[in-house]
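Take a look at these structures.
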Structure P
Amino acid sequence: MFTKRKVTRVLVYLSGLCILAFGLTLSTKADLGVSPIIAVSFCVSKLTGTKFGDMTFLLYASFVAIEMLLHLIPGKRCPADRKKALLADVLQLPLSYFFTMLLNALSAWIPVPDTMGLRIAVMLLSVIFVGTGAALSLDMRLVANPGDGLVQAVSDRSGIELGLAKNIIDITCVTLTCVLSLTVSHHIIGVGIGTLIAMLGIGRVIALVNRLLGERLTMLVNTGR
């Protein structure tokens, strides 16, 4: 049965996803560089003229495929319950579809700022929203966002620290974006000062949210199982 706390937990999780999607969309509107994890999909959407959300869904689907591959490879660090791990991977696909359709809706609704001052303000707001949304959705420990799921899978299977795994994936995404955009259009698309600020600032916002709300969020998860 769904208790009041379980319902609250789901609502906090969904709210976190919506805040995260809003923040990611803001980063694309500021045009100062997007968050590293979506840089590739943003670049491809600009090069092909397709919707940002559609390209992000394809990116997330590739992340899920990599996660499943990592969980299937035998080894010392393979999941104790492989079926459960694979099911958690598969559940990220419907989540990705909902999330990326939300990105499309927000992209069509949010206007592009017309001055540098507004662009900087929107970029800073995007960092705050992305960090807050990520903290709320992650702390509820339900279905992981594919970007976070990939970081966790790489960390688990390689044995490297979670933060380092996040840095490696961020740098890989930024590098691929730069190579792709320079090869096709001869100038960099989607990577800029905003990307660097996102890499440095989002983690700090997550830490701040957890410091302010962590005890309440943990209590909600532990009593809402």
Structure Q
Amino acid sequence: MSDAKTIVIVGGTSGIGLELARRRVAAGDDVVITGRDGDRCDTVAADIGARCRGVAVELSDPDAIAAAVSDVGTVDHLVVAAIDRDQNTAADYDVGRALRLVTLKLVGYTEVVHALLPRMAPDGAVVLFGGLAKDRPYPGSTTVSTINGGVVGLVHTLAVELAPLRVNAVHPGIVGDSPFWQGKPLDAVVARTPIGRLATMADVADAVDFLLRNPAMNGVNLNVDGGWLLT
């Protein structure tokens, strides 16, 4: 189809990234998904459909990213949805875990943008993933909250540096049907969410679609939380 786009989804083999990949292929786009394991990438891509292919990329090894994406052709949109979790407090600080997460989510995010930039359409868009821990820290979120705050700054600087390419981010709260949260006791969080339910993976994927599609959305850090921060 003439209006089909090519979208790279880093972290597209599970969770919200996978939800988005399925949506975009169903809409007629060509999708490249990445994950740490090449065999899993190929398996998931084959399950999504003929317009999807997989590429192994490890964001925590930034020096290898450019080579990993070297055979990716022209890119209209880039979504960097790969995340990791780290329970780390200042009182009981694990430097190795903190460095790995900082490298993955700030250096790795930036390097994948850098590696694909020469192939990106000037009217394209980048969407990064942060998280609501930037505004609602919890015990053990020292690294996670700091890094998600760093994503806010990264969006602002990239939107200026890469213009006219647009750069935005989504910051989900607790996503009730995601693999990490599904089945956990979350009634207290639901009770504090004005819409009466938690955000879903489909809600977050729809927010990403909006940021990719709308040509006036640039430099935006969009919370997707059902109003949780209002309570």
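Read-outs: derived from the displayed coordinates by stated rules, not from any lab. A quick note: this is a predicted structure, and the numbers were derived from the prediction, not measured. Cβ atoms are built from the backbone, for glycine too; each structure is taken alone.
If semi-axes √(5λ) of the Cα gyration tensor in Å, for residues 48-111 alone computes to 29, 13, 9, which of P, Q did it come from? Checking each candidate, the match is Q. For relative contact order in percent (Cα under 8 Å, 6 or more apart), the highest value in the series P, Q is held by structure P.
When mean count of other Cβ atoms within 10 Å over residues 24-31 is computed for each of P, Q, the one that comes out at 23.9 is P. In this comparison of P, Q, the computed figure -10500 for helix-only ellipticity at 222 nm (-39500 (n - 2.57) for each DSSP H run of 4 or more, over all residues; to 500) is attributed to Q.
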